[in-house]
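J.: Next up, some structures in structure tokens.
Taken together, the values in this text are just the output of simple stated rules run on the coordinates, not laboratory data. These numbers were taken from a predicted model, which means no experiment stands behind them. Cβ atoms are built from the backbone, for glycine too; each structure is taken alone.
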Structure P
Amino acid sequence: MNDAAWLAGVKRLRAIAQTGLTYSQDPYDLERYRELQILAERMLASLADVPVPQIHDLFLEEKGYPTPKVDVRAGVFRGDEVLLVRERSDGRWSLPGGWADEHQSATGCVEREVMEESGFEVRVQRLVAIKDRHLHPYQPPSVHRVYKLFFLCELVGGAPQGSIETSAAEFFPVTDLPPLSMGRTLAADVELLAARRPDASVPCYLD
């Protein structure tokens, strides 16, 4: 079994433990599920080569039945060029976006993320893809299951600026992309968005 298979299995083990802690009423079962959760977190820490407390902190606020996290990304085009932002964390480029907030709609989240990360105002036109991050070659792997939502957006106004998380915002030719932040954006993501621009009748891509 390779590392990816081990990681998937251990994440599933931890999800089972969290589900048991959420729904079980038996004190003996609860004790076993807590032990299982601790064991899974130790295994995740070993696989990721990080301290156990760091793994524990990743799941600290996660309560109830475990569900995937949601990442929203915007495809903003100017002619044959696409808007990308440079991530401060690795110096590479990505489609503007980030984690969805529970107090906003998905469209509200992506429009806000574009403004915050790039300085540009956009309006969502339509959803074009829902990708399961686990099924595509994003690197590094995530300990969370992540659904990535990609929206085509209309450029309304604004000017390029950086943010706490991004150091620059620029338009690049779709056929000549800079080094991408592979945990956030793949060249295939940009190509998919660009291919769906001309025809709104093309169905949404779904994993």
Structure Q
Amino acid sequence: MLRICAAFVLVCLPLMVSANPQGVIRVIDADTWDVGDTRVRLHGIDAPELAQTCDSQQQVSWSCGHWVSDQIRQQYDGKIANCETITIDRYNRVVARCWVNGRDIGRDMVADGLAFAYRKYSMDYDLDEKGAAINNRGLHAHYVMSPAQFRASPAKGKPAPDRDCIIKGNISSNGERIFHVPGQSFYGRTRINENKGERWFCTPKQATNAGWRPAQK
């Protein structure tokens, strides 16, 4: 009986992996979507994490992770995708190459500077990233750390629990309560430690009413 069950699993597993998701897109973040009823991780690309910040040419930190996700959501949310499954990742997501209106979405995202070629897993979009970098498209017009480097950084901090509430309420060493909004000089390097009483805010007014003052720069 055990042999029969094992054989059944071995037969079914390739069929499960080879299923190709199709359906309406709901963007979770830039490179993770729900396509129909299937959670899909886009193959061959790596987009900034939601908590990730970049620096402008003027050394101003800004929330590029949220910006990229918003760009992708505006472009693709609600549209129909046809995907080709490559594998299943450790989070049980389908890793797939997807097309919308016949266009390879991963290639377009990398070519527009909204994601990086994930060379650890695929070289498919290597030249597309180089073209975006040479022409300063999207993220390449700023100082940006690759998402893989950001995830490996011990100083990356935790992401905001709500994508609409990304104002950082910091408590300084002298106990002063200061809030930082995206685009300010110290936003990127400010980390929120909720165990110390620090917190996230949705609006400057909410932060002010709670007793925090705005950062001066």
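J.: With distance in nm of label points 7 Å out along Cα→Cβ at positions 127 and 167 derived from the coordinates and found to be 3.5, which of P, Q does the value describe? Don't skip to the answer; put the middle values down first.
T.: Values: P: 3.5; Q: 4.8.
That value comes from structure P.
J.: Tell me which structure, out of P, Q, gives -8000 once helix-only ellipticity at 222 nm (-39500 (n - 2.57) for each DSSP H run of 4 or more, over all residues; to 500) is calculated. Please report the intermediate quantities before stating the final value.
T.: Details: P: -11500; Q: -8000.
Label of the source structure: Q.
J.: Here's another thing I want to ask about it. Assuming 22 is relative contact order in percent (Cα under 8 Å, 6 or more apart) as calculated from a single structure, say which of P, Q it is.
T.: Working: P: 22; Q: 19.
Here the read-out was taken from P.
J.: For Cα Rg over 2.2 N^0.38 Å, which of P, Q scores largest? Don't jump to the answer; show the numbers that get you there.
T.: Working: P: 1.15; Q: 1.20.
When Cα Rg over 2.2 N^0.38 Å is calculated for P, Q, structure Q comes out on top.
J.: Assuming 3.8 is distance in nm of label points 7 Å out along Cα→Cβ at positions 23 and 111 as calculated from a single structure, say which of P, Q it is.
T.: On the way: P: 3.8; Q: 2.9.
Only structure P yields this read-out.
J.: In addition: Where is distance in nm of label points 7 Å out along Cα→Cβ at positions 71 and 103 largest, in which of P, Q?
T.: Working: P: 2.5; Q: 1.3.
The maximum falls on structure P.
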